[in-house]
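Values in this text are rule-based calculations from the coordinates and carry no lab data. All values derive from a computational prediction rather than experimental measurement. Cβ atoms are built from the backbone, for glycine too; each structure is taken alone.
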Structure 1
Amino acid sequence: MSVLQQIKDIEAEMARTQKNKATSYHLGLLKAKLARLKRDVMTQATGGKGGGAGEGFDVTKSGDARVGLVGFPSVGKSTLLNKLTNTFSEVASYEFTTLTCIPGVIQYKGAKIQLLDLPGIIEGAKDGKGRGRQVISTARTCNVILIVLDALKPMTHKKKIEYELEGFGIRLNKQPPNITFKRKDRGGVNITSTQPLTHLTDDLIKAILKEYRVMNADVSFRCDATTDDLIDVVEGNRIYMSCIYVLNKIDQITIEELDLIDRIPHTVPISAHHLWNMDGLLEKIWEYLNLIRLYTKPKGQLADFSDPVVIRRDRSSIEQFCNRIHKGIMPQFKYAWVWGISVKHQPMKVGKDHILEDEDIIQIVKKI
């Protein structure tokens with residue numbers, strides 16, 4: 001029996017198995033087998049690069065962040081790229097107008113954000129249909145994904161695209177599970193948890209690890225993890241990224257329909273053709289990218305507000321700021337003066353571990 005046929009059989013068995021406490025062990029094992037088989041298929045298809053890898057489109061990263069446009073054909077991705085970046089991507093009423101990855105750059109709040117118009121994906125993209133693996137592999141390199149949906153049928157498309165991305169190891173708007181997994185040479189499987197596990201038992205955890213031929217490991221849970229969480233940690237190739245659902249063509253629906261779809265979490269309704277709510281979309285992209293702007297102030301000079309240093313909020317220490325400017329600064333670093341909301345006094349003398357906030361002004365003092 002081929003691997004693909006085994007996958008189909010397991011998916012069919014999972015679909016017909018009733019979900020309850022009595023079947024949770026069986027379903028957990030089926031999920032582990034399914035994930036391992038899918039990884040084997042991906043590894044064969046990508047030349048041994050692993051479940052999440054693959055050959056994406058050859059587009060050099062540029063700017064301060066990368067955002068990818070993902071969606072079914074003819075939902076308005078190319079129109080959106082054209083409007084936001086003034087980059088030409090062919091637009092037509094027929095499907096598959098875009099056959100390769102078209103990059104553009106959004107200039108926003110002093111940041112340069114690379115926007116990628118990816119070819120439309122179809123059902124079966126994760127299995128390689130319609131250049132699907134190239135599209136999803138490139139999407140994995142982005143900081144934020146914009147899933148562009150037709151406002152006339154948003155939920156149907158949303159679920160299908162999520163299924164394709166999940167199948168390629170992309171986890172949308174989720175945080176990595178707080179699980180520590182460490183293989184070892186001997187000693188069996190040692191399981192510890194800081195709180196009760198309502199979805200997993202010790203026997204099920206060991207059975208899942210056995211499916212991956214792991215007989216010796218330390219597993220520590222700091223959350224009420226599910227079977228899927230454990231499998232993701234063991235696989236080790238999952239990408240967790242922010243996603244915005246862009247509901248395009250709202251000019252074609254009623255106010256009542258717009259009110260309903262606007263309640264979907266992580267959603268921005270727009271009309272790319274009429275330029276409706278473009279500012280709202282840009283603000284949401286900025287929020288989900290989690291970027292901050294920092295300004296430099298050379299000694300004896302005014303701060304330079306024309307060219308901010310843009311970094312992620314979770315990587316915003318003085319040391320990381322210095323390394324972003326030049327790797328040679330930290331060996332000569334003595335201290336820094338900071339103006340802004342991250343300090344109590346204006347200015348305030350800080351060290352390399354100080355955490356910066358948006359629009360702080362920094363003056364670096366070097367050792368003599």
Structure 2
Amino acid sequence: MANGILKKLPEDLVFLILLTFPVKSLLRLKCISKAWSILIQSTTFINRHINRKTNTKAEFILFKRSIKDEEEEFINILSFFSGHDDVLNPLFPDIDVSYMTSKCDCSFNPLIGPCDGLIALTDTIITIVLNPATRNFRVLPPSPFGCPKGYHRSVEGVGFGFDTISNYYKVVRISEVYCEEADGYPGPKDSKIDVCDLSTDSWRELDHVQLPSIYWVPCAGMLYKEMVHWFATTDTSMVILCFDMSTEMFHDMKMPDTCSRITHELYYGLVVLCESFTLIGYSNPISSIDPVEDKMHIWVMMEYGVSESWIMKYTIRPLSIESPLAVWKNHILLLQSRSGLLISYDLNSGEAKELNLHGFPDTLSVKVYKECLTSIPKGSEYSTKVQKF
């Protein structure tokens with residue numbers, strides 16, 4: 001009966017109808033017929049589904065946090081949410097991913113992306129690429145690059161994105177290599193950049209690259225217009241360091257004039273607000289800034305890449321936060337409090353809420369994503385296999 005009806009529908013019409021379905025429904029519809037299965041898994045359909053027009057109701061949230069167990073080890077938890085009336089609703093049971101990440105340290109364990117619906121979870125060694133919609137994941141091989149005896153290698157920034165020239169996904173890591181002097185302080189530092197090609201799972205180092213010092217904060221490593229962005233310090237100012245995922249070239253982007261001064265009183269974060277590149281300035285959690293002066297400032301770059309186009313969009317009352325995390329539905333800031341609570345702030349109403357989700361302080365990470373059918377690259381024949389959560 002169903003097959004008879006399907007055969008009567010023009011292929012173009014079937015294609016357009018299927019584009020309107022969410023990922024969960026499409027995964028079920030693959031079972032209806034071989035023709036539909038081939039269509040739904042085709043590159044053309046997946047790309048059209050990624051780029052289809054949606055609204056903020058189609059946004060989902062991946063939430064990562066760490067908690068301490070009785071043995072004082074860290075347990076890393078992933079939670080999956082949909083949103084309705086600005087309330088987070090669980091999509092699946094929480095996932096414990098501690099077996100894939102470090103249990104000893106949670107200070108650098110961020111989510112990065114999304115890129116075409118794929119998100120990466122990383123620490124200083126392991127990187128996991130996952131599709132929250134299909135619940136597929138794969139563990140990438142660790143970078144083989146270490147450092148000579150007597151030296152230390154510290155990962156300061158990680159990025160994940162797509163190379164539109166070579167047509168494959170990449171992970172990029174920026175590390176600082178330094179020797180430890182007799183007085184216990186780091187000696188001269190040298191930047192090292194590792195790039196992993198997910199189509200072959202091969203790591204390589206970029207040669208002869210001199211970079212400013214990465215200034216790590218929780219809300220950085222953001223992918224926007226095929227560029228990954230971090231904060232960095234030069235001899236005289238703070239800048240946004242940009243990495244082109246296709247050309248593998250770095251360049252600096254100026255921050256607003258009032259934000260470029262190097263100071264320990266202010267921190268910054270990067271988000272996307274109403275599809276625009278956005279900078280958030282907030283007080284260092286341990287600063288002694290006067291409460292009267294304690295404000296959060298939100299700057300929007302009206303024309304990406306043009307430093308003169310920064311405008312201050314919002315000035316927000318003090319919220320006593322550890323850091324911003326993401327923007328949801330174009331008007332809700334998701335932030336982590338200094339005690340490890342996930343809180344929301346409505347830019348329209350000025351209302352702040354505690355969302356009853358918490359973790360060890362400074363371990364929260366949030367990614368807002370749109371459901372996609374994107375397949376996780378399988379790598380080479382020797383790579384780890386794609387698995388299901």
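Structure above, values below:
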| quantity | calculated |
| --- | --- |
| Which of 1, 2 yields -9500 [helix-only ellipticity at 222 nm (-39500 (n - 2.57) for each DSSP H run of 4 or more, over all residues; to 500), calculated] | 1 |
| With mean count of other Cβ atoms within 10 Å over residues 67-74 derived as 12.0, matching label from 1, 2 | 2 |
| Which of 1, 2 leads on FRET efficiency 1/(1 + (r/R0)^6) of positions 155 and 339 (r between Cβ atoms, R0 = 41 Å, to 0.05), largest value | 2 |
| At a computed 0.75 (FRET efficiency 1/(1 + (r/R0)^6) of positions 203 and 259 (r between Cβ atoms, R0 = 41 Å, to 0.05)), which of 1, 2 | 2 |
| Entry that produces 73, 60, 42 once Cα extents along the principal axes in Å is calculated, selected from 1, 2 | 1 |
